[in-house]
1. One of I, II was used to compute helix-only ellipticity at 222 nm (-39500 (n - 2.57) for each DSSP H run of 4 or more, over all residues; to 500), and the answer was -20500. Which one was it?
2. The value 12 for relative contact order in percent (Cα under 8 Å, 6 or more apart) was derived from one model only; which of I, II is it?
3. If semi-axes √(5λ) of the Cα gyration tensor in Å comes out at 46, 22, 13 when worked out from the coordinates, which of I, II was used?
4. Out of I, II, which has the highest value for distance in nm of label points 7 Å out along Cα→Cβ at positions 70 and 118?
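Read-outs: derived from the displayed coordinates by stated rules, not from any lab. The structure presented is a predicted model; accordingly, all values stated were derived computationally and were not measured. Cβ atoms are built from the backbone, for glycine too; each structure is taken alone.
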Structure I
Amino acid sequence: MAVSIYKKGQGYYTRVYTAIGYALLVLWGAYWLTRQMDVLDMGVAQTYVQAGAAVLFISFFSYIGYLFIGRRKRSVDFLVATEAEMKKVNWSTRREVTGSTFIVIVISFFIALLCWLFDNVFAWFFATIDVLEPTL
């Protein structure tokens, strides 16, 4: 099997960022694996066992990532199509985003105020009819 990339020039940025995210996940997994192996005592230096397990882990999952990000037709076509669709997106302007964020924050505070108000009204009502004990 030759080492090659399917649809090499297409979906470049999507593939690169997917590969970076995947590599970080694999490295994190290798780190976790070495931390889990701290308790093993196999008769050889612990560092060698941890390093060997990490190298095997990284090698195996790097090959799996290469297959899915660079060779497998269905996943590569998905990444290429994703990048093509992202180029079609009509991104909001900074002014629209800040305006929408402000509206969401104001409405959230308003809803919180209404919830607090209704909670106090119901607490007063139920305390008045002796269903709840009055709070200070």
Structure II
Amino acid sequence: MAGLQNLYFRVRDNGAAVFRVDTENRQRRLDLEQIAIANTNNGQIKPHGDAPPTPDEMAEIEAWMAARKQVLEDRAIDDIFRAIDYLNLTAHWAQTKASDEDLEQFTDALLMAMHDLRAVLVRKKSDRLLKND
């Protein structure tokens, strides 16, 4: 099995369960042995099981955590740009296709969410402008 990773990361909400990949066994099957829990929120790596991570595995886990944080940050920014697209598409749909009944289903909730977002963005922009002066 050339090219198979030494570690497998089972992604969770706040990081991953880390498994050592074992292909060198009598049954010639792929075995996964959990060796750690990696928490991307607080940066902790907690050993798990009877065979804790080696120093090389710890370095690999730390590298994965840094890469994972970057992926999540990139996704968050992409989600914001998608939200802008959705708002534009929603405006077009509301203007051109929505019935009164359709609009009644979400108008109040959407107006409140937009009001909340606007208030946060205005406050943050004001804070940035004041900080730069």
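1. Computed on structure II.
2. On the way: I: 30; II: 12.
The read-out comes from structure II.
3. Values: I: 52, 32, 12; II: 46, 22, 13.
So the calculation was done on II.
4. Numbers: I: 5.7; II: 3.9.
Largest one: structure I.
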